[in-house]
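See the structures that follow.
Nothing in this text is a laboratory measurement; each read-out follows from the coordinates by a stated rule. In this text, all values refer to a predicted model and were calculated from it rather than measured experimentally. Cβ atoms are built from the backbone, for glycine too; each structure is taken alone.
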Structure 1
Amino acid sequence: MPGPIRKILQCIALMGLLATSHNTFASHIAGGGFTYRYLGDTLIGGVPLQKYEVTLTLYQDCITGVPEAIFQDNPAYFTLYEQGSNVPTRVDTNIYYNAAPGSGGSATMPPDTVNSPCGLVSPESLLPLCLLRKKFVKTYYLHNNATGYVVVYQRCCRNSSILNISNPGDAGITFFCNIPPAATALNNSAVFNRYPPQATCNNILTSIDLSATDPDGDSLTYEFGNCYNGSFSADIKPRVAPPPPHESISFMPPYSYQQPLGAMNPYQINTTTGRLLFTGNRIGRYLAGVVCYEWRNGVVINATAMEFQIVNTDCKDLTYSYKIKAGPDHTILAGESVQFLATGGIRYYWLPGEFLSNPYRADPLGVFTEPGTYTYVITAETDSGCVGRDTVSVSVLDHSSFELPNAFTPNNDGRNDLLIPRPVGMSTLKSFRVFNRWGNLIYQTNTSGTGWDGKDQGTLQDQGVFSWSIEFIDDKGVNRTKSGNTVLLR
């Protein structure tokens, strides 16, 4: 190969290596967003101004993130615009976080899924996790204008292990906050109550609190939020961030900002409470966003956004600390009702909701007019935000019958000591017989309300399976027989 060509190829290879290194060098951002506080009016040089404190909260991945990139986040660069203007009002390049202990300016966020309110998770079953939080605070003195202001921050790059967006290691972020004009509102932004848990458990129905608090008492609603691109690896920390509109991040199909886990994993947010509900079925890291809208006098006056990441991992050793119970199964006649009672949660949802008085109560009334078997799945949320499920079935008969339990415990504790046929509707018992495993008759009666005590001629029977048969006359005068098995437990 001629020498000049070899040198050109070596130069191109070196440039590619440098670009790749620069790209990887910047990878570290895991989420964040802006908030602000109105601190009152003031006079400076006789000019009336409004004082605002603006805070950028930045989350950094300290496992797969590059330490030098994390270090270079300090200081942060803020660009202030009047809304609708392309010319910066001011640019600040010296906004440092407070590193003093106890200041809240810098913190390491411990994983909270190792001992979560929903159960105990073995640390060995979690992906390695490390999250840093930095807060950059700037005070602005703003003239009263007709349009308000916007503060913009851009930085590259997101952590490169994100699965649901294109080229995550070369994708920067744009965070911004809108400060409405005084004629609209002298406003404090809503503040999210917490950053989501660093890890969730694969194939476990998960609930995450994305709620916020508003210092002004404004009404709040929530929806999924878009995420915005920012600087790229060619300019990882622009001194001047451009004004809105900003470019949305590119999610890869089947992912989107409304469904960051994909269409096969329904991702639902309660627009009133901010409670997020989902089940992840693929291990990995996913980008997501939420927007909180502030309503005053029926009008939206501001929106606060937060980006975060869902790290879905395999929690093999999850031990639940709660139990959702839908109650016992039921057998009734057509036209009768069932008073359900679920326990273990503070919020409930029955699915399907057909034939129920209210599928959002613990104790809906079910009215069933047609024979058949109806099975309900009850999803409940605890006061800790944990979510669980249970099922309950209703067998609806077109004629009266008798029911027996699957097991009984004849230990004289006053509970479930006798195997007794329970009538469903008006049935007349003709005979009730019990047989041992060799088919020998060991008990019989024709008296309703009496049952077998687990003995054969006064001798206690061993634990095991016993068969039974019933002859009866149903409410329509038809002779019927029924048989089955029951386990005697000691």
Structure 2
Amino acid sequence: MSTIRARVSRAALLPRAHRAFTVLLLLGIIVRIVVALAYPLPWLYPDSYSYLEVANHPQPLWGFQPSGYPFFLWLLKPFHSLVLVSLAQHFLGIVAGVASYVLLRRARVRAWISVAASTPLLLDAQFIQAENSVLSDSLFLVLVVMVLATTIPAKGTSIAPHVACGLLLACAALTRTIGLLLIAVLLVHTLVTGQRRWRAAGALVLAAALPLTAYATWYHHNYGRYTLAGGDGIALWARTMTFADCTKISPPSNLRPLCPNGHHQDAASEYVWAADSPLNRTRGGFANNDKARSFALCAIIAQPIAYTAAVGRDTALAFAWTPARHPRRVTPAFGFVQGSWPAGQNGGTRPVHAYDPSARTVRSVEPTAAAVRWYQHPAYTRGPLLLLLLLLGMAGVVTRRKKVATPLIVGLFLLVGPVAVLDFDHRYVMAAIPAITLAAALALEGFLPLRPRPPQEPNTRGHSDLRAPHSPDARSTEMDLTA
């Protein structure tokens, strides 16, 4: 009983020992409460309707993403409340911010650096808007942060962190397919830098393989093929449309209809949806996923420099001060707007009302929403700052390689990977920001001079009065998460 009382006492002292982060955390909670009052019903997008349809009738999603996020919605379906969905996602955002801070403090990073690095997760308006939307972003983001929490501070010979990492990576891959490639990235990194490399890699792979295999089997039961999603080839084909030159590629005759043939869009992703794109003019449309993949691989092999330039050009959009309109028809970031809209436009009424019969109108509540719309402009991680953090992380690899390398690799992959397999989107950049920020924080700690250890007071009470530092009788107020 005394042990429980001592732990409660220590927990009660945490806010006092971490005052700056406590203030940041309270601000993050307050901002989310204001957003929930300003926009009571979460934002709904075309993807939202697909997610809700699968949550209402569980099955593997056929398109570009697996059904991990619809499964999350399915868990909350008994409550029949989209408001609860947004509140749950706001909670996930808070969890991600706390996990980021705890991770850095356990890595012996100074408190002020740890607080600064956790600020985007807790206060950035684009993260909060994603939490207030029926989209997979917030779930994927918290999974990425938790993956990093299992990899950065892992020490000793236990395989438990690697098992946890594998399971979290599987969940991330079942939320967004880019997570599948992230498994390969972290597997290679574990083999190169980890302790007991083969044992650790085996634990990671096995933990990730079990849920992924189960899902692939379910997908096969419904669609006759073992995979996680059915649109990977189409996505990669769309990526190549911005540079593909069939006079250089010389594709087989059965793939020639997928050549650009003079068709032009202002963004790679537009080739997927444009009614007059080569894919949609070809008989079968999306059923040509395998052919589209074959064409894309031919294009990349024949034009590697053009492919690299296209990926680099679109990735650079993340570093613009003003969020780039890509494609031009969309308005990026700053998505909190004024007005009201039916909940379930363009054929989405049925899945929305099946999930939440009370959901009728997505609307802004004034004047609270006006304050949110003002807030979203200064509370945004601008591109030049992201570039500065990325460069700082890269520089830190030289001085603190083991700690900085993991989040830096994950951040770079999440920044470039989606562009390499489809296109740039500000939504995809969000998942990279926490990893890049963590890498920059670890690097900055490495550049600063070492902190002198506080002198230890000599014991004058005698041997009989010695107490264990963590015993219930110890009255220490040192609540350092780095312990």
- prompt: Which structure, out of 1, 2, was Cα Rg over 2.2 N^0.38 Å derived from, given a value of 1.40?
  reply: 1
message: Please compute Cα Rg over 2.2 N^0.38 Å, for residues 69-188 alone for structures 1, 2 and give me the label with the greatest value.
response: 1
- prompt: Once relative contact order in percent (Cα under 8 Å, 6 or more apart) is calculated for every structure in 1, 2, which label goes with the largest value?
  reply: 2
task: Please state which of the structures 1, 2 yields -19500 when helix-only ellipticity at 222 nm (-39500 (n - 2.57) for each DSSP H run of 4 or more, over all residues; to 500) is computed from it.
output: 2
Structure with the greatest value (metric mean count of other Cβ atoms within 10 Å over residues 229-236, set 1, 2): 2
